[in-house]
1. Starting from the value -9500: which structure in I, II was helix-only ellipticity at 222 nm (-39500 (n - 2.57) for each DSSP H run of 4 or more, over all residues; to 500) calculated from?
2. Assign the value 1.00, calculated as FRET efficiency 1/(1 + (r/R0)^6) of positions 23 and 55 (r between Cβ atoms, R0 = 25 Å, to 0.05), to the correct structure from I, II.
3. Please compute FRET efficiency 1/(1 + (r/R0)^6) of positions 15 and 63 (r between Cβ atoms, R0 = 25 Å, to 0.05) for structures I, II and give me the label with the greatest value.
4. For Kirkwood radius over Cα pairs in Å, the calculated result is 18.1, so let me know which of I, II that is.
5. For structures I, II, which has the highest computed value of distance in nm of label points 7 Å out along Cα→Cβ at positions 47 and 103?
6. Which structure, out of I, II, was mean count of other Cβ atoms within 10 Å over residues 7-14 calculated from, if the result is 13.6?
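Bear in mind that the values in this text are calculations on the coordinates, not laboratory data. All of these numbers come straight from a predicted model, not from anything done at the bench. Cβ atoms are built from the backbone, for glycine too; each structure is taken alone.
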Structure I
């Protein structure tokens, strides 16, 4: 049977546990927010075509300098694809760095968990 003192102790322990859990996952929440906000950027045709991509892979922006219109349709299309691919590569590099930095504090815990399994 649980006494009022036991219930009080359990409430305090549960509160402490939840507070610690929230503190432990805060870096992961921050990492997720940062990953959602980054943008990859790339350019082509000597900077005349600039692209920006979102983490989900969507194109967030495309800027074509009026001088790029002189390239011709095929060359302009190639420049757009090159800028978009450069932006995707930039995004991948940024995300990789952020994931490495963001998850490094948890590697010891993951290793410990893996050894316990």
Structure II
């Protein structure tokens, strides 16, 4: 198991959280606890960069959904970047690829047009 490390930075469209290591039962609470501390304004985009994520279980998926809800509550949107193939497969199986826009990297996620509701 790899410890979870989350770094935050801002880009023009809003905050980027880079998630490294395991987003699992033992660590997913760290992401959920970080979310309320983010400054996220209406119209911004929260990008979760998962390129360095090594493992994600159901607790990690739940934390991703918490991030989605946090963005919606702030009248912002959310995008996933660099999603590892095994996690992308899970997102597709459970239909969450219809909820989360998925991009190959953070730069592409930041440039993508806002989704229409």
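1. II
2. Value 1.00 for FRET efficiency 1/(1 + (r/R0)^6) of positions 23 and 55 (r between Cβ atoms, R0 = 25 Å, to 0.05) corresponds to II out of I, II.
3. Between I, II, the highest calculated value is found for II.
4. I
5. When distance in nm of label points 7 Å out along Cα→Cβ at positions 47 and 103 is computed for each of I, II, structure I gives the biggest number.
6. Working: I: 10.4; II: 13.6.
Matching structure: II.
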